[in-house]
Structure I
Amino acid sequence: MFTFSTDLKDNMPDFGLLFLRMSVGLFIVFGHGWDKLMNFGTMSSQFPDPIGLGSTISLALTVFAEVFCGLAFALGLVTRFSALPLIIMMLVAAAVQHADDPWQKKEFALLYLIPFVTVFLSGPGKYSLDRILFKNK
């Protein structure tokens, strides 16, 4: 029977948080944000404006959340702060942008919301830049 050593077994929750942060953070960056960043000029005039700030500002906030906060989230850098814009963005996507859409459209944003809230509540774990930079705090 395969057994983990005590050290490895004790660190499994931190490996789990690392895997969750890295996978979801990089999915949001490269699956959603990168294209918006690279095509900002083209997209800025027609981007949805779900909260009435204008298309360009809405796109800029989305790029900030998806690219910059997504990378910080993946690396575990100011993790709780970086999770907040991502949480807000997913709530706006589900509750405002897709308010009149069927459940399947809302579900995608809500599925992204779950790991962002989970890491916000639990913290980034031991294997994060936060732990390296702020371990004494």
Structure II
Amino acid sequence: MIRQQHNKVFKTIPNSMNDADILLYLQGDAVNWEHVQTLKESTQFKDEVLSGWLNVSVKTFRSYKKPDQEININIKEHVLLLLSLVQHGKKIFLSMEKFGEWLNAENFYFNKKAPIDYLRTITGIRFIDDRLTAMEYGDNV
């Protein structure tokens, strides 16, 4: 059941999204608790880490995993971009485990910080996604 939910959510999200894609997705498809749950279960990061990325308390993050909870549009956008990034990262690294290792490792291209430190902002997510695209086309890790 959980894998079916992931597949359902990931089928609707491209592994790279431009601004028009994001706006259309936010207007047309509902980003809801299934997306938050998919983010949680596909990344295997703890609620404390994910709530930090979304700039909300752990309690608020956990409430977003409930079907009846309304999610703020800014959080929906952030979740959507994170899911797209996860999908792109898994494509490049061939597994979430290897992508997670890369996210947690210090990196020259991120001022010797770990890429995971940049996931709190939309700009940071885009920066990481750009780095993944560069890697996809042969640039160094």
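The value 3.0 for distance in nm of label points 7 Å out along Cα→Cβ at positions 20 and 124 was derived from one model only; which of I, II is it? Working through the options, I get structure II. Looking at relative contact order in percent (Cα under 8 Å, 6 or more apart) for structures I, II, the greatest value goes to I. Comparing distance in nm of label points 7 Å out along Cα→Cβ at positions 12 and 76 across structures I, II, the highest figure is found for I. Out of I, II, which structure matches 132 when volume of the Cα convex hull per residue in Å³ is calculated? Among I, II, the structure yielding 132 for volume of the Cα convex hull per residue in Å³ is I.
When you work out distance in nm of label points 7 Å out along Cα→Cβ at positions 92 and 116 for each of the structures I, II, which one comes out largest? Each step should come with its number before you reach the end.
Details: I: 1.0; II: 1.6.
Largest calculated value belongs to II.
Supply the structure label, taken from I, II, corresponding to distance in nm of label points 7 Å out along Cα→Cβ at positions 44 and 60 with the calculated value 2.9.
Numbers: I: 0.8; II: 2.9.
Traced to structure II.
Values quoted throughout were computed directly from the atomic coordinates according to the rules given, and no laboratory measurement underlies them. Computed from a predicted structure; not experimentally measured. Cβ atoms are built from the backbone, for glycine too; each structure is taken alone.
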